[in-house]
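Structures incoming, each one as structure tokens.
Please treat every number below as a calculation from the coordinates, not as lab data. Predicted, not measured: the structure shown is a model, and the values here were computed from it. Cβ atoms are built from the backbone, for glycine too; each structure is taken alone.
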Structure P
Amino acid sequence: MIAKLSELKPGQEGVIKEFNNTEIFLKLMEMGCVPGEKILLEQIAPLGDPISVNVAGYRLSLRLNEAEHIVVEIIN
């Protein structure tokens, strides 16, 4: 199933497929968010923003407006 990273629930894992915004493409790539990489949504802040993900072996905090531009294929 294809979804935006911002739509995942805590504990769900996916594989990064693509980015739908070229403006933040390089920023996300530098942080380890590359197509083909597994990404796990670990936590969502109490007010819903930011989210905490595990990608490329480390924990990364992303704002929802960044996570909306990451397209993933859900694997669990």
Structure Q
Amino acid sequence: MTPLQEIAPIADVSVQVIAELDRRAMPIREILMLDVGSVIVMQRSAGEHIDIYVETTLIGYGEIVIIENTIGFRITDFKIEE
């Protein structure tokens, strides 16, 4: 039996996937000045490595990619627990 066949009964369960692109601390005064269309400059750019979480568990790593006008991420490695 393949791994996909083994998990078939739970294969359609939704989980939250988080790609942590960057973090930034901002003073409250700057946050209060944000409006629709505001841009927050981050330190990372396309091609940089990111952490990928399922719920709160780190499961792997990826890199930021830009395809046309859309930002996404490519999975480059999975974290293997020993």
Structure R
Amino acid sequence: MCLGIPALVVEVPEKQWAVIEVEGIRRKVGVHLVGEVVPGDYLLVHAGFAVEKLELAEAEARLAIWKELLAFDRAEQT
């Protein structure tokens, strides 16, 4: 099973590549499958490639769910 977390595009150093950030961690990913992206876009990334461009509202909703899952996991570990 794969878990896709929305990632914020922070820079686009090359046409087919973008630098994304998730929870303070940055990574360069391919955007070959989603077309042009600009800083501020949200992407769903798998195996180093963006597989979907997300609208802001959708990205925010998915991030909220992700934060709930993390909180639940932390509570279970204590």
Q.
Comparing distance in nm of label points 7 Å out along Cα→Cβ at positions 29 and 61 across P, Q, R, which structure shows the greatest value?
A. Q
Q. Which one of P, Q, R has Cα extents along the principal axes in Å, as calculated from the coordinates, equal to 45, 24, 22?
A. R
